[in-house]
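Take a look at the structures listed below.
What follows draws every value from the coordinates through simple rules; no lab data is involved. This structure is a prediction, so every number in the text was calculated from the model and none was measured.
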Structure I
Amino acid sequence: MKIFAVLPDDCSEMDLNSCLPNMRSTGVHYLYLRNFRQPKYLENYIRKINQFGIIPIISHKYKNAIGNERFGIHYKGSEVADMKPQKSAYAVITASAHNCPDVRKCFSQGAAYVYISPVFKPISKPADTRPILPFAEIETLTACYGDRIVLLGGLSIERINILKHRLKHDFSIAGISMFFNAGHINNYQIQ
């Protein structure tokens, strides 16, 4: 299981600095800087995240604005048609999807991991009206791709532990609320 934290939209640099040590000790592998609104500070954030042994992931739109720092790139579901298989210049390539056919397309275009959501009603987006993914689809995807499937949406430690017991195959997780709580990562134990 790989663990992807997703930076909240309102997270300040000070909040991030206070969270990174706990993220490292909790086992976070990747930190997706979703909806990053300060491109001129992006390289500083990437450098800081790298210092903690966590791989930052940014939108593919900003990939040419970064110097020699190690980072991954992400494509949203609506951008997958523009996705081109990349060389190994990036630490990781991720994409997001909301159904099985789109997940398969993302993998065929070169994604290493695909976020699929919502698995449960999103905690960080209470107004989200998208339908919850059927468990059978999640089971099919994890059977095909294992931990390359990143489950997102409404995850809590209890729900992750339930999924670990119900799913027959490995998977990865991503989340905002389960990691960030008033600027601090929650301590958790996945059984």
Structure II
Amino acid sequence: MIISIFLVYVILLLLILIGTHYFNLILSKEEFTRADITNLSRFFNQLWSGIKNTYPLSVFIFMILASSIIGILIPSVIQHWFTNSSILFLCVYFIFPLLKKYYEQSQVTTSENYSDTAVNIFVRYNSVIIIGFGAGTGAVLLYHIRTMEHIHTLWLLINLIILIIFMGILIRNNYLTDSRLQEPAEKQE
């Protein structure tokens, strides 16, 4: 079960990233070249540079894995239609940015108190936590389409689509700025 969920997790994350690339392509251009459609490496390089410039790699990996595990555990342990939906993810998606704004106003930069350190980590890695939680939840939803008989497949698919759309929006808004999306201007002679 763990290996299956991990494989579904990796495939889902790749599909979300590829979908985000094509969504950005549709929004940024009216005409597409073959290179635009087939060149995913440029997009992944932009995404990677956005992540690398924002976070230390080891902390980024730890935060996304920890939040993914929480996203996997909640629907796996509590097998109810409510937890096997995008409702928890949407709550996290909409409430965490509000909490981030609230905590940013009262943020303490240096303190020996563990709660201040936790708040600073939450503020800095807010979007990483949301993406990890969403990817974990989405992986379990995909896994449960095949294994759960008491929850309707259509319910899981609708919630999975909602989750994928909101995760793509979050990735686009946080890691792909407009300056990184623009093609370098070609010189006309």
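Worth pointing out:
- Structure responsible for 60, with percent of Cα pairs over 20 Å apart calculated and labels I, II on offer: II
- Ranking I, II by relative contact order in percent (Cα under 8 Å, 6 or more apart), the structure that comes out highest: II
- Which of I, II yields -26000 [helix-only ellipticity at 222 nm (-39500 (n - 2.57) for each DSSP H run of 4 or more, over all residues; to 500), calculated]: II
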